[in-house]
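Engineer: Following are the structures in question.
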Structure 1
């Protein structure tokens, strides 16, 4: 794990991304949009950062996942929530990281699964159904 509890916001971003611009943009989109997409988020943006760190999704891999989400914050948060809730496996994410130009997730189905546990997820249907 690269993050620790005493880190500042900037230190967390750097620890996770190593300064990779696309990955920094992905994390900024999380911070900017998570409240409207995932109002049930009890830990705020830090919970998403911890999940990425726990699954060792760092540096350019963050951008690869974000890119497979069409650089869409709602889809990116759905993937992270999917990991947290066990609807997406670590191996699925690693496959996307390895083949991000041709592999993606079924976002509509993923949101349906997430909403079983978190009915408020994506309340504005940003991902679409």
Structure 2
């Protein structure tokens, strides 16, 4: 999905695993389609790992962050997020969500190599920012 300021590509890699590739600025309107993918996987498989490539993400607005933080709270024991960030602003937004959730549900990475290695450890078909599917 796309707006004039940002975009997200939503991919289901396998049961219980999703990849969100984000760029630009994400507003609150991105929440519903993104959470629909996440919730569907969580409901179907009982757990979810979200790989979020936020390398080209500049910021998220308050509504977007607040909506996700509210979703994290009841689901915090059944999901994990691996978030790749380039800016301190995005790292701080993730830290705030963790603080408000009460658990470290989001693990941030500022190294593409480290993020890819963690994603591959969780999901072995994950390679170089993409899942080897098919």
Structure 3
């Protein structure tokens, strides 16, 4: 399954006020970010449990894009929601945003390569002069 604008809309329960172009741009940006930060599989066996799968990458992209889209929706809320409904919608969207931000960071950490984990360098005291 690939990351599409429809899958993002489904995750967000088909919200109004969210443009197709906005979703597409965020998908492009987050795909690049996740691909760049994903672990390199070149030195792992193909059956290794540490190989990053396409599904894991796509899950991270979806969660991060949903968080981005929710932020846009919160920022543009006054343009498409009546003033009487605005506070209720803002509270709901903010709660969703926190959830997707946490989920996105967790999923990104799952596929990311931590810098310098392969080599440990320790220093020793020498008495050289």
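Derivation of every value follows stated rules applied to the coordinates shown; laboratory data play no part. Not measured: the values here are computed from a predicted model. Cβ atoms are built from the backbone, for glycine too; each structure is taken alone.
Engineer: Of the structures labelled 1, 2, 3, which one yields 20 when relative contact order in percent (Cα under 8 Å, 6 or more apart) is computed from its coordinates?
Structural biologist: Details: 1: 27; 2: 20; 3: 31.
So the calculation was done on 2.
Engineer: Something else now. Comparing distance in nm of label points 7 Å out along Cα→Cβ at positions 26 and 114 across structures 1, 2, 3, which is largest? Don't skip to the answer; put the middle values down first.
Structural biologist: Numbers: 1: 1.5; 2: 2.0; 3: 3.0.
Structure 3 gives the largest value of distance in nm of label points 7 Å out along Cα→Cβ at positions 26 and 114 among 1, 2, 3.
Engineer: Ok, one more. Given a value of -20500 for helix-only ellipticity at 222 nm (-39500 (n - 2.57) for each DSSP H run of 4 or more, over all residues; to 500), calculated from one of 1, 2, 3, which structure does it belong to?
Structural biologist: The structure behind it is 3.
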